Structure 1
Amino acid sequence: MILGTYIAARGLGHLVYLKLLLTMALWGGTFIAGRTLSQTLSPYSAAFCRFAVAAVGMVLLLWSQGERLPRLKSAQVLPVVVLGLSGVLTYNICFFSGLQTITASRAGLIVALNPIVITFCSALIFRHRLPPMTLAGIGAALGGAALILSEGQLGTLLTQGVSQGDLWLLGCVGSWVVYSLVGKQVMGSLSPLATTTYSIWVGAIALFPLALHQGLWQSLPMQPWVAWVGMLYLGLLGTVLGFSWYYEGIKALGAPQAAIFINLVPVFAVSFGVVLLREPFSVAMAIGGGLVALGVVGVNWPQAKPAQPD
């Protein structure tokens, strides 16, 4: 509703809005491509192939925009390494491992918790006081996540716990929290594209020996054509083109306005999963996804500013 009101107020005639919408569709499609690729390739190999393609693509993108990778200062090296190990290495190992056993639509709803958990952890670390609407949003989102994880049987969370596939996707959420909080500090001195490019290269280099250990060279020749399409989609469309268009949106509209569109990613992931992969979509997932979306709205709800003295 907030997204629709915002677009209606600003108008959809400008190309930047179309690019942002397509970016969210591309990112939603990564769950479909990841689900397909994870059925034929090991998690380490799948993650490496994605970011080997993306690493080359990001450098070409920088060159095409007349930007060069700046030389890292000594104080920037460790944070950039942390970005690569959290947002690329760990996130994608969890991503592909989880998608081996759970559906793309379910994974998309779980990862939709990212902004909620980032807000909560940021408040804990930096000791920000959360307003009532934000706390209510966090509560709604966590309740929705519980419904999704338990398939509507909340008691099973206590008796049976969370499935291994769900745990992997929760690992995605945790690793993205680290990436987001560290990245916010790094982007104070590096451009978003440079930060993303460095983190992708760090992650790809770290993934390479792990992929070799899991038989990368032996398994690649046996991959079906759909797996190769998935690799190219994840590396070029889901990463290079997606980030390029998203940063165009940030430049044109500002970060808060562009970030509103991210709420569409789980919508596309679920829609593509149901239509393209014929995945089941239960009532519990619908209600849980709605609660997560409602929680995101609550967390991002504009807070009243204190009155200024006369």
Structure 2
Amino acid sequence: MGFKLFLILEKFLMQLPNSWRKGFFSLLATIGYYTSNRYKKVSHQNLDFLFDNKMSEDEKDEITKYAFKNLSFNFLHAMELRHMSKEDLQKKITIQNIEAIEKVHAEGRAVIYVTTHYSSWELGGASIGAFIEPLIAVYKKMKNQVYQEWLLEARDSFGNISMEKSNVVKPLVRNLKKGLACGLLIDTNINKKEGVIINFMGKTLRQTSTPAFLARKFNAAIIPVTIRTDDEDNYTLMLFDEIKVPKTDDVNDDILKATQLQADWLGDLIKKEPKFWFWLHRRFKNDHPEIYM
């Protein structure tokens, strides 16, 4: 019953002008900020950890407020993607450095897009599928299966194929061998049995080594990609040059070096414009649980 009411609300919201929808979701973000002390605290803990307690309370508050707004707008974008044409999406998106992909394709190699929870990740993923190439997008299984189905329908509306991470290895390998693309997040919390230890903004963390492992084994190209905006109406999909994986006799060291380069890329993004990252997530709880106590 609850989900049916939600779908009715969605239908109503999609009849409104875009500016009204943005206003509604901005209001939800403001309510969330002022009522969710738990997630405000998590955001401040993350900021203190990565920036060594050097940010003022006002700076942390400003970034945290934007984190709530950004999360709310990602939900809005998922809703809009379910009703959007390719032409509508194209009006929102500018692609930067498409040459990085063209170079890889000219070499007959598959692309592994590494990405992050940064700005509008929902628009970013959809834009790759709509304007560059469809990809297998790996996701973590959600507790609410009804909402998961709704969200995946939005994410796959422009040609992408969402696959749950626990069953994704064989399909990824099969598609990479065919020269098809995949998309992997590199900024989620992982357990101590996964990934490799890297240096992230001066902190030791575990990060998934899957992109480097697959790129090395199947001669694929790791292309970092993210998205940003100045006005929450127009977005730039930013493609970066290939992160090359060394191929020496030391496989583990090759994978570690390429994974470290991905961490450096993300760290540079965050240092340059910290407001766009998803600070409300306990990203470091397995490696540094003490910061959340």
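What follows is calculated from the coordinates using simple rules that are stated; it is not laboratory data. Quick caveat, the model's predicted, so the values are computed rather than measured. Cβ atoms are built from the backbone, for glycine too; each structure is taken alone.
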Thinking only about FRET efficiency 1/(1 + (r/R0)^6) of positions 82 and 282 (r between Cβ atoms, R0 = 25 Å, to 0.05), which of 1, 2 has the largest value? 2
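Please compute distance in nm of label points 7 Å out along Cα→Cβ at positions 194 and 234 for structures 1, 2 and give me the label with the greatest value.
Details: 1: 2.9; 2: 3.8.
The maximum falls on structure 2.
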If we compute relative contact order in percent (Cα under 8 Å, 6 or more apart) for structures 1, 2, which one ends up with the highest value? 1
Matching task: 1.04 is the computed value of Rg/Rh (Cα atoms, Kirkwood Rh), for residues 170-217 alone. Pick the structure from 1, 2. 2
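Out of 1, 2, choose the structure whose coordinates give distance in nm of label points 7 Å out along Cα→Cβ at positions 18 and 250 equal to 2.4 when calculated. Please report the intermediate quantities before stating the final value.
On the way: 1: 2.4; 2: 5.1.
The read-out was computed on structure 1.
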Please compute distance in nm of label points 7 Å out along Cα→Cβ at positions 50 and 66 for structures 1, 2 and give me the label with the greatest value. 1
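Quick one: Cα extents along the principal axes in Å, for residues 130-265 alone came out at 48, 43, 25 when computed from one of 1, 2, so which one is it?
On the way: 1: 48, 43, 25; 2: 44, 37, 30.
Working through the options, I get structure 1.
From 1, 2, which structure was mean count of other Cβ atoms within 10 Å over residues 42-49 = 20.1 calculated on?
Working: 1: 26.6; 2: 20.1.
Source structure for this number: 2.
With helix-only ellipticity at 222 nm (-39500 (n - 2.57) for each DSSP H run of 4 or more, over all residues; to 500) coming out at -22500, pick the structure among 1, 2 it was computed from. Each step should come with its number before you reach the end.
Details: 1: -22500; 2: -16000.
Derived from 1, not from the others.
Output the label of whichever structure in 1, 2 has the greatest value of mean count of other Cβ atoms within 10 Å over residues 26-33. Walk me through the numbers before you get to the answer.
Values: 1: 25.1; 2: 16.1.
Ranking 1, 2 on mean count of other Cβ atoms within 10 Å over residues 26-33, first place is 1.
semi-axes √(5λ) of the Cα gyration tensor in Å, for residues 34-185 alone was computed and gave 30, 23, 12; which structure, 1, 2, did it come from?
Values: 1: 30, 23, 12; 2: 31, 19, 17.
Derived from the structure labelled 1.
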